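Listed next: structures, encoded as structure tokens.
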Structure I
Amino acid sequence: MTFTTHAAAPPADKPTWAQTLKVYREPASLRMLSLGFSAGLPLLLVFGTLSFWLREAGVDRSTIGFLSWVGLAYGFKWVWSPLVDRMPIPLLTRWLGRRRSWLLLAQTLVVGGLVSMALTDPKLALAPMVWCAIAVAFGSATQDIALDAFRIESADAEHQGALAATYQTGYRLAMIWAGAGALWMAARAEVAGIAGYQHGAWQSAYLVMAASMLPGVLTVLFSREPAPRALPHPRNAAEWLQGALVEPFAEFLRRYRWQAALILALIATYRISDVVMGIMANPFYVDMGYTKDEVATVTKVYGVVMTLVGAFVGGSLALRMGVMRVLMLGAALSAASNLLFAWLVTQGHDVGKLVFVISADNLAGGIASSAFIAYLSSLTNVNYSATQYALFSSMMLLLPKLVAGYSGVYVDHLGYASFFTATALLGVPVLALVYLASRIPVQAHGD
């Protein structure tokens, strides 16, 4: 197989491994570590950890599947991304700058939403929990828009792979905390002698999660705003709409013409296997009899560590081999690893085999994520970084989240083994799309 894309070609002067690893100690990389933590914290709290909470509270699988549509906030964030890209926030933008002001506003919304979730009992009333989760997802998606622009504008194209890896590290550390940490705290906060569901335990865990946004807030306050880019001053509202809403999308289409459809198809389907499968992962663990401590230790700590290993492997390989080769590797491994979950269904309650499956699955996911973030960054024009990246990352989740909403219905009718096998097959067409996209010369940052 021959890869001809410009993005896949390794640099002419290949760096040594020492030079490659040194980039992870640079200030921009360390900032991404902390901000990645802030970005990763809300995700599980409105998806994975929440689905465990809901299942324990007696909510049925079909409802949990449909509630995953809360994640469509991430899939439609391109709608308001032009506002984040161009619109100043009164007083706050003058103080912090365009990127940091939006980051701080989004983080405040996430904290407020998490506190509200903690004070809501889904067993008594599910609707208020849904609205609180939507608020957290909206704030988290807005934070992602501003953070992606902050990351892209903080380094040149060659360093985007490294920034993606450190971002993923912070993101995955937050997932350990929001996954294992929340489950452990909920387990420890349970009142001894009372069997079954206890809302007070989950309330304590989610209040701690809200407080855990503080590192990201402090990083925003003490970081340096990326060098501002001069923006044209519109003469009227129509001209502003043209520059903020229309031009970022039109520029991408002009750059790639008909090939834009292929690139967008790849973006829309690359993570479909992982996203669709992930919605039913925690209900699967509950139904298989795994305890909070077992799930926390194996899937939320050990599994995330394996994802971190995969992220660093993926980021380093992207520097040496090129993004598209690693993108192909990640797509193949991610789809194949879902078959291991189908095998796990037949093994009963076996922690050792769960460790094996989680190792393979999360290592593959880490490799795929680093390569994919670097690929999306390479497609972005820095003049429209927030809007274009929001479009790409929204498309990454839109179709998978729509399909995932029916995951609970599928499991109820055909079982977990059939479901996991089907999610693996969803990844097969992605391999062809990666190959075809690899033959398109990538014009990084609109050059």
Structure II
Amino acid sequence: MKNRKPTLSLLGIFTYFSLIFTTAYAQEDDAGKSGKVEATYLKETEQLAKNRQLQKAFQSIVAQNKRNREELIMLTEIPAPPFMETKRGIRFASMLKEAGIDSVWTDKVGNVIGLRKGKKRNRTIAFDAHLDTVFPLETDVKVKIKGDTLFAPGIGDNTQGVVMIVSVLRALEEAKIETEADVLFIGSVGEEGLGDLRGVKYLFTDPKSPRIDSWIAIDGGGMDYLRTMGLGSYRYRVTFKGPGGHSWGAFGLANPQHALGSAIHYFSKSADKFTRTGARTSYNVGRIGGGTSVNSIAFESWMEVDMRSEIPENLNLVDSILKASVQQALLEHNAMKRMGPTLTVEIKKIGDRPSGELPDNLPLIQRAMAAVSYFGASPKVGRGSTNSNTPIAKGIPAVTLGRGGKGGNAHALNEWWYDDEGYKAIQVALLTLVSEAKIVNP
């Protein structure tokens, strides 16, 4: 099925127009650039794809289509915000076991890991999708089906990715494909929001975790877009605190809300000038709060700030602009007070995602692009904030593959996805994985 629009539903007029006027898979990533695949890797991939066992695995993926859809709905309806992925993780672990892996465990932070041993065991390839979604626990995640379209928070990002991990495993088992390298099938935790990539960070810092030589993640949208560069970010919670009091009777006390407003103003003006030139850099005050009533001077006022940049140097500079702006507001409002104690401020880092880039000629990236090309698409490479950030920053070969199908409104309550040849993205993932792990011929 091609060029078919999602079915209009009771989600309403707003949802309908958002589907029309937003591009599929509007992401936080850049637009990407055309990837150049070397002839050597195109030939290698074409030869590999002719393997009878691999052809059988491709057919297995197509045959799993109905089951994958059912499991996508089932997993989507298990809430999994960051730090609360346990229930979904338990179900994912059972799916890995049902698919044929005996060695499945959950590590200290909640990552679910299945080990499929290779024949040589000389290398280890990680194959990952994050279990968590961006939505809080109380969110209604019941899947609504309208025609061929599935509507639910998290249906695409990244529940479809989790389903793909299991589908690839089933295909390998059914086709009896063995690899030289070990493969870790991973459902990781804490990719979204304040999870701050905690699952993948743990995998690369815990001495008890298996050594990982290559990293393949599933996240993002179309199967043609590969994330090979990490978009670094810092996140802060800034809190001004003061004595608080009645808006009339205690007037003249230093006011945390006013100080916060000034800090945002100074930060926005300075950051705006800084980010207009040079490497792409962004800043955003995403949440603010504080105060008890309209006629009370607040005891505290807070904001949460997100800053991103293509290069670490710019990220550090916009970070310094934020801190200078906060201090400027603090000094100014303490100087304005007419009575009472001074304001204090706490600047707490709540997120730190590393940046980095890998060359396009890296074998893993070439194999991923060749796999995309084999299935008839033109590969693009770009920058994103995904689980691949950590290995990329460490110089470990890594790539994030797309989920395929068609979808949109990620991170919104009216997120949607439908299966427009979604099996192809799973086949791309399988081909990339087997290329990197090296198939063992019978």
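Just so you know, all these numbers are worked out from the coordinates, no wet-lab data involved. Since the model is a prediction, treat every value here as computed from it, not as a measurement. Cβ atoms are built from the backbone, for glycine too; each structure is taken alone.
Given a value of 17.8 for mean count of other Cβ atoms within 10 Å over residues 318-325, point me to the structure among I, II it was derived from.
II
Using the calculated result -11000 for helix-only ellipticity at 222 nm (-39500 (n - 2.57) for each DSSP H run of 4 or more, over all residues; to 500), pick out the matching structure from I, II. Working shown, then result.
Values: I: -22000; II: -11000.
The value was obtained from structure II.
Quick check on the output: 3.5 is distance in nm of label points 7 Å out along Cα→Cβ at positions 78 and 94, derived from one of I, II. Which one produced it? Walk me through the numbers before you get to the answer.
Numbers: I: 3.5; II: 0.7.
Here the read-out was taken from I.
Which of I, II yields 1.08 for Cα Rg over 2.2 N^0.38 Å, as computed?
Going through each structure in turn, the value belongs to II.
When relative contact order in percent (Cα under 8 Å, 6 or more apart) is calculated for each of the structures I, II, which structure yields the highest value?
Answer by largest value of relative contact order in percent (Cα under 8 Å, 6 or more apart): I.
Where does the value 12.5 come from, among I, II, when mean count of other Cβ atoms within 10 Å over residues 286-293 is the thing being computed? Mind showing how you got there, number by number?
Values: I: 15.8; II: 12.5.
Source structure: II.
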